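None of the figures in this text is laboratory data; all of them are computed from the coordinates on show. Since the structure is predicted, the reported quantities are computational estimates derived from the model, not experimental observations. Cβ atoms are built from the backbone, for glycine too; each structure is taken alone.
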Structure P
Amino acid sequence: MDSIDSQIINSLRKNAKVPIAELSEKIGISGAAIHKRIKKLEDKNIFTGSQVNIDPKKVGFTTLAFVGIFLEKAVDVNFAIKKLNKIKEITECHYTTGDWSILIKIYCKDNQHLMKLLNSKIQAIKGVSRTETFISLNQQISRQIVI
């Protein structure tokens, strides 16, 4: 990977729909060369996909929370993650070091919705001993890694 690849990655990170011709003009190499480099980056799995980003608030999910999940035993982690994966409101799940075994990011319609999910789905998972919840008041930074 060289500086041209970095420029391509950072341009696509900002706008995945940027036309090849525009990238070509900005970076100073041919459209065919841009296309080839993008294909090589895809083949190396540098890109993990492309997606449409939804604004959760605009589709009714106004509460964002991070939930630390304490497990009774570390061996319960795979079972717990399989169950968590079935909860559509969870957008991220991390197996962590520190106090929690698992940290999840969850979007809910409101605090009542969050409480219902915590009580009836998350805390009901076999092996979950307790949870610790942090509600996000306002997201300050959201970005992809800069190369």
Structure Q
Amino acid sequence: MDDFETVRVGQAAYGKGVYARRRFKKGAAVGEVTGEVIDTEGYDSNYCIDLGGPRRLEPGAPFRFINHSCTPNCRFTWYEPLSKSDPLPNTVWVEALRVIEPGEELSIDYCWPADAAIRCGCRSPRCRGWIVDPAELPVLAGR
């Protein structure tokens, strides 16, 4: 099934966002994140997903536009190699963390490192104030 049959890209509070076209159950695969796998040491962008080692997935639409929330309704997931000799994954999925209703904006927790953190405006009642990995929030206490 084409991801654009299950989600759509539309205007959001901050640029573009991804919205459900149908209901998703908790644990359901919302769609596959497709794009270019880049295997270059030090490559970084605002959208790339760390695949391990120097490998990054530069996602294409629609999931390139999934926004951050401190209380997300989705997460990225992939199959971990069973052993060190197995290849690292190239396939990333968006998984529903709870029931998602049609028209609802999809979100993930970006969990950025403290040195890349920016102010958060997700408007969640549990907003951390920063787009940062919760474990690294104490590093930002002096900012």
Structure R
Amino acid sequence: MQQRTGQISVHTKGRKLYDITPQVIDWAESSGLRTGMVTLYIQHTSASLLINENYDHDVLVDMESFFNRLVPDGDPLFIHTVEGPDDMPAHVRSALTQTHLSIPLLESKLALGQWQGVFLYEHRHIASHRRVIFHLIGD
């Protein structure tokens, strides 16, 4: 067994889903390993990672519409408002999604389905720099 690690920094320009599939594929395929498991981990509490459809952009629009209804900004339920009305909803959105993903590497290729993409989901309205750590273990 061998291991590889790496990271990317993603500059976000506010709340939306950012397709990071090309960076993940490039990193995994340049690892020199043929089989294994890639783990992605985001080091933030107001952003998350998702695997979702990357063919029809309407899916991303609908995801955001759903989360806007589920966890609205400025909800009076929240007392943590020091960083603005979108901060606590961002933490809730992060808790409802994922901070890490695992994707198999098969024959030196990331084993994503035909319409699957990897997304960084920025939950704040402000621009941010987000770090995603990669870890691959395999042969």
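Taking Cα Rg over 2.2 N^0.38 Å as the criterion, which structure among P, Q, R has the greatest value?
Ranking P, Q, R on Cα Rg over 2.2 N^0.38 Å, first place is P.
Quick one: distance in nm of label points 7 Å out along Cα→Cβ at positions 20 and 44 came out at 1.9 when computed from one of P, Q, R, so which one is it?
Going label by label, the one that fits is P.
Assign the value -7000, calculated as helix-only ellipticity at 222 nm (-39500 (n - 2.57) for each DSSP H run of 4 or more, over all residues; to 500), to the correct structure from P, Q, R.
Source structure: R.
A value of 12.8 was derived for Kirkwood radius over Cα pairs in Å, for residues 68-115 alone; which structure in P, Q, R was it taken from?
Q
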